[in-house]
Each structure stands twice: as structure tokens, then as C-alpha cells.
Structure 1
Amino acid sequence: MSENENDTPESARNRLAHSRAALLGLMGYRTIDEAPGRSHVVPLPRQPEPATAVSLMRPLVRRWWSHQPAHEAIERARPAIQDLGRRHPGRLVACGAGAGAALVLLKPWRWMPMLAVGVVLARMMTR
């Protein structure tokens, strides 16, 4: 059997260095060689994302959401929900599924006309 010339330790090191550089590039990093045998990894500069409708709307939606009444309640509940998710992820998924099922079955968006009529009747009775 003849031995392949490409299987020398030096070529193996080169292949390893190239594959390492390729993996780092895909993860957004690059290697800087300081001296022979010494190097460190630094992040690549980020390219600005092209402006899309979503990227333009994101700050507007965030500003709108920060003024909503439910925002404060959700922000206060976030630590408890995150703790529940860390300790019991299955329960958190079950609670989410239950809340979604309740929304589908109860259809609260259809209650709006009834709520409006109730408010009008309550105002008429208090006069």
C-alpha cells in the first residue's frame, strides 16, 4: 500500500486550521494571529441589515406596546413565568395550550357588542 502524501502532519494541521477558520466565519468570528502559535478569536463587524417593512415597523410597535395597559402586567409576571419555564417547562406549555384553547372556545372578541350594550344600559340606569 502506498502512503498518500497529503496525510502528513503539516497538511493535517492546515486542513484543521482551514476548517476552524470556516466554522468561526460561519459563527461570526475570525482568528487574529499575534505571533507564530499564538492567536485569539474576535467577532466580525456586523453588516447593517437592509431596511425592510418589518425593521421599520419594529420601533413603532415597541413604542405602542410600551403604552398598553397589559404591558405592565406582563412585565411584572415575566420573572415568575421565566422561573416556571426553567423549573417546569411542560407545565408552562400546558398552560399556554390551555389559554389558547380557552380563547378559541370562548371567543372573547365576539363579546364586544354585548359589552358595549351592557355599558350603555348601565349608564342609562345610573342616570
Structure 2
Amino acid sequence: MVNRPFFFLHPYLYRMKQLVKLEEAALFAFSIYLFSQTGFAWWWYPALLLVPDLSMLGYVHNPRTGAAVYNFFHHKALAVLVLVVGWHGSHDWLELSGIILLGHTCMDRMAGYGLKYPDDFKHTSLGWIGSGRK
């Protein structure tokens, strides 16, 4: 018997990036489950899933503003706060907004897009995007 926790899992799960992607996939699935518990038609979820990326418009001003606006709308704490306030106050659209924010941020993290540093759009909390710097 191998003396390490979760020895039965495939070895790639021990790599940190794969673990993060697995965690984000689970949270993304949870956002779909949360959405399924609302009264909205199914097509609202895919229709709204990319709306948080409108926050990239902050980059039109400059990278520092772009990163601040992008990070605000891609922070999971905001998603959870909006979701809880919507649920607690019985505000369906606010609850939906929180679910969409949560699903979107998880989808981004699975794809390798983290929160942005103010120096460059491609510089994220998960590393550099693209084949440039590492």
C-alpha cells in the first residue's frame, strides 16, 4: 500500500494547477446546480455567463483601472455576497447575478485566467497568459 493520502487518485491530481482546475470545475458544477434551483429558464445561464467579461472595458482607460474593475467583478467574494443578499432578500435577479458571477469566475480559473495585476492584462494570479513570460 502506498503511504500517501488519496493514493487511489490518478497522479496528475497531485499537481497544483490540476488541483485548482478540479476545484474550480466542482464550483462551476455547483453554480449550475444553484441555477437549477431557481425559477429561470435554462437558457439564461449560458446567455449571461460571459457578461462579467464586460468588466474588461476598464482596460480602455489604462491597465491599472482595467485590472481594478476586472478584479472587482471576478472576485468570488463579490459573487457569494451578491448571491447571499439576493437569496436572503428574495431578489431573484440579484441571486441570479451572484450565481452567474460565481460560475463565470470558476470557468475563467479553469481556463487559467486569474485575477489581474495592474502592469499587464496577461499578468494574472495564475501566471502569465499565453506563450510569452512564465
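Before moving on, here are some points about what is shown:
- For the set 1, 2, ranking by distance in nm of label points 7 Å out along Cα→Cβ at positions 16 and 56 places 1 highest.
- Answer label among 1, 2 for the case where Cα extents along the principal axes in Å, calculated from the coordinates, equals 100, 36, 27: 1
- Structure from which -16500 was derived, helix-only ellipticity at 222 nm (-39500 (n - 2.57) for each DSSP H run of 4 or more, over all residues; to 500), options 1, 2: 2
- When relative contact order in percent (Cα under 8 Å, 6 or more apart) is worked out for each of 1, 2, structure 2 gives the greatest result.
- Computed 0.5 for distance in nm of label points 7 Å out along Cα→Cβ at positions 40 and 96 - originating structure among 1, 2: 2
- Structure from which 0.75 was derived, FRET efficiency 1/(1 + (r/R0)^6) of positions 80 and 104 (r between Cβ atoms, R0 = 30 Å, to 0.05), options 1, 2: 1
- Comparison across structures 1, 2 (criterion: mean count of other Cβ atoms within 10 Å over residues 24-31) gives the highest value for 2.
Taken together, the values in this text are just the output of simple stated rules run on the coordinates, not laboratory data. What you see is a predicted model; the values in this text were computed from it and never measured. Cβ atoms are built from the backbone, for glycine too; each structure is taken alone.
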